[in-house]
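A.B. asks: What follows are several structures.
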Structure I
Amino acid sequence: MTISAYEREKIIVRTSAIGITANIALAAFKAFVGFVSGSIAIILDSVNNLSDALSSVITIIGTKLAGKPADREHPYGHGRAEYLTALVIAVIILYAGLTSLIESVKKIINPVTPEYTSLSIIIIFVAVFVKIFLGLFVKHTGKRVNSDSLVASGQDALMDSIISASTILAAFIFIFFHLSLEAWLGVIISFAILKAGYETLQETLSKILGERIDSDISHDIKKTVVSVDSEIAGAYDLVLNNYGPDKHLGSVHIEVPDTWTADKIDTVTRKIADVVLQKHNVVMTAIGVYSINTKEDCASKIHQDVMRIVMGHPEIIQMHGFFIDEVEKLMRFDIVVSFDSLDMRAIYNHVVDDVKESYPGYDVQVQFDFDVSD
């Protein structure tokens, strides 16, 4: 079931508000237990809950900013604001982890003996179960509405439940063996927080830089494009530009017979744009056309021979858009060069030279395409 942008925003805000309330309550209880018992690990755990609450606040702010309508200065909307707020969340998590690490090291140098009570241990037990429930709820909701911020918050909550459980283990070790592991556990917690912050930062930067189209999405959209008209021989060069979660602008090339009129092309490309928007929620801003030979008798044989020459290079992933004009002695096609190639330009030049050598009388025009989608 497709969720509207308005409903998506409401769900994200409501879920984040639940997370804020739960994390503030947990932070208050843990801070109380930590100060009463003198446990640095529990105090740091409460600080981690506060950072989670702050992350949820920023998620709400980012969602509200991303929901602003397009304007003259931002004609594609403000959807990418969600990625910027995720970046802020990552920095906050990293800061929390760093400060926790510093405090833990101080406690190792100047240790403090903790004092646990039955009430403090019960509170931490309750916190573990609350965090597990909260984490599963937030993560599931994030996946349902395609919110990376919520998914990250849910995963962070599940990790917090493990951290809280470890503080209980440390408490039992101290009670039964009189061995204080508080400060060392604080170091471990700090590194866990730093790791979560680094992963969030890395994932967010990757989205801001621009990621490869998911293979399943790419195949599905191309399949939809080809299904619009039985004479469309293929769909290639699919590019999706991400302007926030569920906000994509795209372009694609289609192969059609060289007998199609401008009216036919206009009708079909408009239909493609409508169908792709309805099925995939992608706005197709451009649909290019490759013409396929239907008038040249020898075109098919030459096409197969050129395909053999081109695909004989293992670094070439695909060849498409082939067309030959026997009157003008013109041959044109596109090749997709793998990113795994050590020298993509050298491979391209090698392919062009091989084709020209086999067909010296032709003007060979080859378009260099990047491997942007499967």
Structure II
Amino acid sequence: MSFLPLSSHRRITVKIGSALLVDRESGLKRDWLASLCADVAGLRAAGAEVLVVSSGAIALGRNVLGLGRRALKLEESQAAAAAGQIALAGAWSEELARKGLKAGQVLVTLGDTEERRRYLNARATISTLLKLGAVPIINENDTVATSEIRYGDNDRLAARVATMMNADLLVLLSDIDGLYDQPPAGNPDARFLPVVERITPEIEAMAGAAASELSRGGMRTKLDAGKIATQAGTAMLIASGTRPNPLAAVDRGARATFFQPSDTPVRGYKSWIAGQLEPAGQLVVDEGAALALQSGKSLLPAGVTSVSGAFSRGDTVAILDTEGREIGRGLIAYDHADAARIAGLRSANLAAVLGYQPRAAMIHRDDLVMQRG
């Protein structure tokens, strides 16, 4: 095994996929859940704190409300989530109680991690649950989320929670046991990757699609989660959850892919910027500006070649190089209209265009996070 036992970690976030928890016909897989809770109790007894990001509310609600497997309208998905969330939270509470543990449910929306004040409030709530000895059970609030204002998958949500709570390990339990160089279904020559040192474009090209209609994610969202987690210093594991006691199985040597955390992680305030899931806009910069940013400089208007997105001052925007690759993210000092007007201009010319004395930097280096190259 190329990584430490799970119990050696101080704080672990575990993400559970819908297909692991819910059977299409019979509903909740109670025996599997009981075995997972036994694993959580074992980790707690060894001194590790555990947070759970649990999918399954809509899938379970389908069963509870008799909605079958047809495509659901938005309001039907929200109703299924409402019914399923009660059943799911109750099951977690009951099974953890059998192991002597208390559960605390936390439902979040995209804004709860993207808006700074709500991010801090969510972090404080989860921190208090951990201090009180409870196991936080976290899920997206699908009863109010729409396609425009949602995470869309719990892989990225789990990574956001892991970095928000300074977890040192994120475990994604799924119906696949790790990363392969090509989707293993139908590809007998697919090569398993036990360790990923850094998520490069070549690694990202290996991602396939979701393996089940109960899943909203797939390997691509897991790699997105890995980038969020590892950049913030959180290691990540992708492991199979299809067997009983899946966490204990990992410690016994079951196959899993380990993603190494960055040697120079982003921390604190900049971790929040780096983890933003949906930037409000994009700035394309020229080669000179890209080099200056990599050396620790602020982004000046002169280096910006194009501006897109309906952002306001203080929003997070993505910074792209001339080939369209994202190289960083930062908090923009201008509204979209003004940013577009001054893109490409030297600092001495800004006041004449804007009619007021502007900030020198479009994004100050203190509000900027560059991706690890």
Structure III
Amino acid sequence: MTRAAAEVDLFLSTTRAFLDRDASIEHVREMHRRGDTYDRDWWRKAAELGWTSLLVPDELGGGSVSGNGVGDLASVAEQIGRTVAPGPLIPVSAALAGLIDASNSTQHADMIATLVEGAAVIAWAVDERGARFGADPTTVVTKSTNGYRIDGIKDRVEAGNGCDYYLVTGRADDQTIQVVVPADAPGVTVEPVPSIDLVRDYATVRFTGVEVDADKVVGTPHETPNLIARQSQIAQLLQTCEMIGILDAVFARTVEWARERHSFGRPLASYQALKHRFADMKMQLEACRAIVTTAVRDVGDRSLTAALSVSAAKAYVGEYSAAIVQDCVQLHGGIGVTWEHDLHVFLRRVELNRTLYGTTEEHQENVFVLSDELAATR
């Protein structure tokens, strides 16, 4: 094993041990009973492991393990899926992707440093109420005496309760713009939104005459569409990686159950009909893994096909993940649909990921549109 491979293996084994110890499903259930989402001290420990630094260049205080920050981060997301762990990995990573790619990234260096340290959390306020993901923003950003004024409502803001900053996507004249807004700024109102996930929190955030300085703008209006595209790809990619981790965990649990559970003196796994079902699920799981692996590679390489690869992954994994988990629930029999069994905890995260940052159906449409656009350029 090379030194680089050994370092990656150590990073992943440490991440896995941390999640098993401090973010197991038992911990998730206990947090849900207390009404908590994630603990700030826990998030700082996760940041110390390097989760928040993987996309950030060395000069801004970051660094990856393998030299491929996207690949390393994807592996972390997969491990998170195995225990359905809490934490704002997706919104923080998406926001950091935009901050570091912006031409004025050094202007935000202090905030980036606090995000990398885990001392602060940022939420990406991008979704408009009643609109699909990626729709033109209706939140209005207008120039004021000292900077900008923000008015609008953002919906489905992940980690929007109790974060330190919002990265707000808005409209300034005829251009899209992104602005960092402190969560405690006057005029910011937060309304928690119930989630089917036990520990993921969401909010509707209202901005009413919120004033920010001009230096809070991220990048230029000209580069903002590319920044948003990159942020979207990171968020969507991490969702699909989480779902691969979930499918791995659920499938392994179900196979073990079928081997241990007996019917008429035989293990359930010995019945031919069930063997066929397991074989079908395994094929679908590996197909999901393959398409996500391609998306990880393309996003890491900043390939021209990255957007298509990510949408294809969101569409394919979104379609088959729910079916695989539902099959596993059925194979467990009656106990699979009880609150006491953990299968529904995984299913909740799958269903949530299928609906955010673009639904499965929306990404199926995207695949056709993006395929035609790529074909037209060749």
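A.B. asks: As an exercise: Rg and Dmax of the Cα atoms in Å, for residues 156-251 alone, calculated from one structure in I, II, III, equals 16.0, 51. Which structure is it?
C.D. replies: III
A.B. asks: On to the next question. For Cα extents along the principal axes in Å, the calculated result is 80, 54, 48, so let me know which of I, II, III that is.
C.D. replies: Label of the originating structure: III.
A.B. asks: State the single structure among I, II, III that was used to calculate helix-only ellipticity at 222 nm (-39500 (n - 2.57) for each DSSP H run of 4 or more, over all residues; to 500), giving -18000.
C.D. replies: Answer for the origin of the read-out: III.
Quick note: the coordinates plus some simple rules give every number you see, no bench work behind them. Predicted model only: the values in this text are computed from it and were never measured.
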